[in-house]
Structure I
Amino acid sequence: MSDEFFYLLFLCGFYAASVVTYFAFGFAITWMNDRNPERRIQKGRGSGKRRNAEIRQSLASMFSACLPLTIGLYLQQKGWAPTPWAFNWWTAVPLFLLVLFLYDTWFYFMHRLLHTKWLYPLHALHHKSVAPTVWSTYSEDVLDNFLLQGFSAVIVLVVPFPPAILIGQRVFEHFNGMFGHCGFEYFASSTARYPSPILCTTFHDQHHSGFRYNYGNYFSFWDRVLGTVSPDYDQRVKKTEENAPPLTFRQAAAVPDAREDSV
């Protein structure tokens, strides 16, 4: 089997796994959201009418999200990138934390570029979801998504991460993105606000509702250093942490439909 055919199979298989988990995880989170309506971040606003369009767009954009990883692994296999470090279980955690930080750095600055007047037309589709849902995760232009996920194709030329670390980061990003767009808060705690750099769902939800803040993905580090963190993010997290109702797995009583986004 040629290298090219193997990586074509890998790309198709990884894309298929992404699609399957997108729907499985999406329906699971929706099931949980329906039972915990009080945890909705943007009260009285929904994006349900855009769901079918978001899913159709996501099926295309997920492919462009899988492509950079395949390119990066192929570059390593062909010897066109530095030889990857050997994978050792005792180095897995520090390497994984390093790749998360480097990806977050890439994401922050690429995201800022996508909000400039020159590139925002690529990113505008994603921001049609002012109140994002789990189905909004990949609802973006395919080139927009390729630029944000292009990290995997570039980082191998600079840092020789083992393939397992690159694959692990992409899998983590898949599920992190779905939680980050789900529109309901389940992770508000002291670990999601200052001085901790870790985030909860409210962080990216505020980016969708406010547009000018919270460009990071995993951490608030660059937003805090460069002054782009939402002024009330920490207070919102603390308030949610203190007032969030307990999780329930019982069907909630019927509530009026949320006002749909008009954008």
Structure II
Amino acid sequence: MALIDEEQFKKEIITDPFFGDAVRFILSKLGDMRGKVIFDSGCGAGVMSVFFALQGATVIGIDRDSRQLAKAVDLATSFGVNNNCFFLMANSEECPIDSDSIDIVFSRSALQYMERDKVFEEYFRILKPDGGLALIENLPYSPLINIYRFFRYLTARTKDQKEYVKSIKGYIDFNDINRLGDRFDYKDQKFFHLFRIISIYLTLFVKNPSSSKVVRILDKLLSSLDNFLLLLIPVLNKTAWFAAIYYKKLR
């Protein structure tokens, strides 16, 4: 049995301080997912795969980590969608998926671990001619996040920490975003988190109830500030933490 019910599970995904806003943006583009076949690239523990399956989609999730895939299978089973979720241990650079068979390709914070050019070609191959590509991916330019990334690099001590740092192959950039756009008829995008990065990370460390309330107020203020600045000054998009991009219909 699932530890939380279906509605709580969905709510946690769309209100998640890291990705919730971006997921809601992508959902507004995907529309009705019933009967759609979704490819979840780098699915990890299968959270988004299960989320899509609960919307009526059939989901194929692949990942290179067998431990994460075992969690994904357990999660799908706990929510009763194991017949709609199929998890494979494989690389997105060489998808074991038939050509022209996928309605929607989805990736959330996974491309940084992959050879992007190879992955993009596989996405084009497996997508149906009228298919959609939905990405929620980290960008390379955010000053605040780059400070964190540098700190993570300097402080990597354990084997797992060092392997994680080495696993980062690079982040999707505006050249990638525009090159992908040349292959589709439609593109829409939105960028997230300039200063809200501060309050998001504070929520991970603040446990005191009174302090948590202050952080929640700060989070709302910084979220509003980010939205205002990103709308008013589009050039700041390049300094956002990550982007959500939706492409539709291959050329």
Calculated from one of I, II, helix-only ellipticity at 222 nm (-39500 (n - 2.57) for each DSSP H run of 4 or more, over all residues; to 500) reads -18000, and the structure in question is I
Comparing I, II on mean count of other Cβ atoms within 10 Å over residues 35-42, the highest sits with II
Matching 50, 45, 39 (Cα extents along the principal axes in Å, computed) against labels I, II points to structure II
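Figure out for me which of the structures I, II the number 28 belongs to, where relative contact order in percent (Cα under 8 Å, 6 or more apart) was derived from the coordinates.
Label of the originating structure: I.
The numbers here are math on the coordinates, done by the rules we state, and not lab data. The model shown is predicted, which means the values in this text are computed figures rather than measured ones. Cβ atoms are built from the backbone, for glycine too; each structure is taken alone.
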